[in-house]
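Each value in this text was obtained by applying a stated rule to the coordinates, not by laboratory testing. Note that the coordinates shown come from a computational prediction; the quantities given were computed from them, not determined experimentally. Cβ atoms are built from the backbone, for glycine too; each structure is taken alone.
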Structure I
Amino acid sequence: MSNESDAQPALILIDLQDAIDDPCWGPRNNPDAEDKLRHLLDAWRHAGAPVFHVKHNSVDPASPYRPDRPGNAFKEEVMPAPGETIIAKSTNSALIGTDLEQRLRDAGLSRLVIAGVLTSNSVETTVRHAGNLGFEVHVVADACWAVDKTDLTGKTWRAADVHDLSLAHMHNEYATVIETAEALQLL
C-alpha cells in the first residue's frame, strides 16, 4: 500500500443494486449500512471528490444481478448522479475485466475508500486486488454488509461473523478498516 496521505481519495461503491435485497441472500448484518453509504456519498459529492459506482452484471442465469432483471438497477439510496462514473463488471473483483484501474491511475488517484456488498465477496476481492496493485485502501466497515454463509461442513455462520472475519482478513494486509466517521476525515 502506498502512503500518499495528501492524495484525494476516490470513493468506490460496490454492487449496491436492488438485487442485494433479494431474499435469496438470506439474513444480513449492518441494517444501517444504507444510511452510512448515503452519508459517504453526500460528503464525497459535496467535496467534489471522485466517486465510482461498480455495477455487477451477472452472467449467472439464476442471479438477481443479471442485466435483464429488475435487481440490476442501482439502489435508490445510492443512485449515481449524472456524470459519476459507472464501472460494469461480471466477476467478483471490480478490477478484473474493467477499466477501473486505468481510470484511477489516469486521474492520479492512489487512495481508495471502498464500501458496498458483500463484505466477504466483491468487497473483499476488490480490496485484496487493489492492495496488491499498490493502492492505499480504506474499507468502511459500517458501510458494508455480509449475509449468512454455510461452510463445507454444513455449519451456518451468522452474517455478523462473516463480516467481521472478512474485515480481519483485509485489515493491515490489503487495507485499513475504518468506520464512516473516519472515512469522512479523509476528505
Structure II
Amino acid sequence: MSSNSNWIALLRGVNVGGGNKTPMAELRKLCAGLGWRDVKSYIASGNLVFSANNTANDLSSSLRAAMAEQMGVDVPVLVLPATAVSKVLKDCPFNPEKGNLCHVFFLWNEPVVDWDAYAAHRMPGEELKVDGRRAWLHTPEGFGQSKLAEKLPKVITGTEMTGRNLNTIRKLVEMSA
C-alpha cells in the first residue's frame, strides 16, 4: 500500500560509542534527495520525521541503501507511520515517574523471549512486557544501571531491535503532528 503520510524512521546504532558516524544535516539532505519532504531529525541517535509517498518497507530499504552507498554507514532502519508511534504512548503498560525510565523497543520481527534470562538479569522493580513487535522495559533505578537493559539482546532474540525512551517518543510524535 502506497501512501502520502507522515513517517518516523528509527535508525539502529548510529552515533553510538563513536561508531557509525552519521551527521544529521547530511542525513536530512540525503533523505531530501530520496524525495522525502519536511525531513526533521531529533537528537543525533537516528530519529527522523518526514512525509513521503511510499510504503514503510520501501522507505526503509531505500534509506538503508542510500546511507550505505553515500555515507558508508550500513545500519538497520525501521520506518513506521507516525500514528503507529503515537499509539506506543497510549499502549505503554507502565506509568513511570520519568519518561527516561521506560523504553520501548521496536522489533523488526516477532521476537523469541528467553524468560529465564529475563529472570536472571532483572533487578527488583524492573519489568519487561512484550506485545507483538514492541517490547517495553521499565527500569525504575535508571536504564544505565540496568543489567537487564545491557543483556536485552540475550533476552529478546530472533529480530533486530532499536529502543527509545518515552521522552524521545513524545518528542517524535509532537514533531510529526
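Quick one: distance in nm of label points 7 Å out along Cα→Cβ at positions 25 and 81 came out at 2.5 when computed from one of I, II, so which one is it?
The read-out comes from structure I.
Taking relative contact order in percent (Cα under 8 Å, 6 or more apart) for each of I, II, which is largest? Write out the running numbers ahead of the final one.
Working: I: 29; II: 25.
Structure I comes out on top.
Taking 16.2, 48 as the value of Rg and Dmax of the Cα atoms in Å derived from one of the structures shown (I, II), identify that structure.
Details: I: 15.4, 48; II: 16.2, 48.
The value was obtained from structure II.
Given a computed value of 2.5 for distance in nm of label points 7 Å out along Cα→Cβ at positions 9 and 137, which structure among I, II does it belong to?
Numbers: I: 1.5; II: 2.5.
Matching structure: II.
Looking at structures I, II, which one was distance in nm of label points 7 Å out along Cα→Cβ at positions 129 and 161 calculated from, given that it came out as 1.5?
Details: I: 2.9; II: 1.5.
For distance in nm of label points 7 Å out along Cα→Cβ at positions 129 and 161, the value 1.5 is produced by structure II.
Quick check on the output: 14.6 is mean count of other Cβ atoms within 10 Å over residues 33-40, derived from one of I, II. Which one produced it?
Values: I: 19.4; II: 14.6.
Label of the originating structure: II.
In terms of Kirkwood radius over Cα pairs in Å, for residues 65-104 alone, which of structures I, II is highest? Before the final figure, lay out the partial values.
On the way: I: 11.7; II: 12.9.
By Kirkwood radius over Cα pairs in Å, for residues 65-104 alone, the leading structure of I, II is II.
State the single structure among I, II that was used to calculate helix-only ellipticity at 222 nm (-39500 (n - 2.57) for each DSSP H run of 4 or more, over all residues; to 500), giving -7500.
Numbers: I: -7500; II: -10500.
Comparing all candidates, it corresponds to I.
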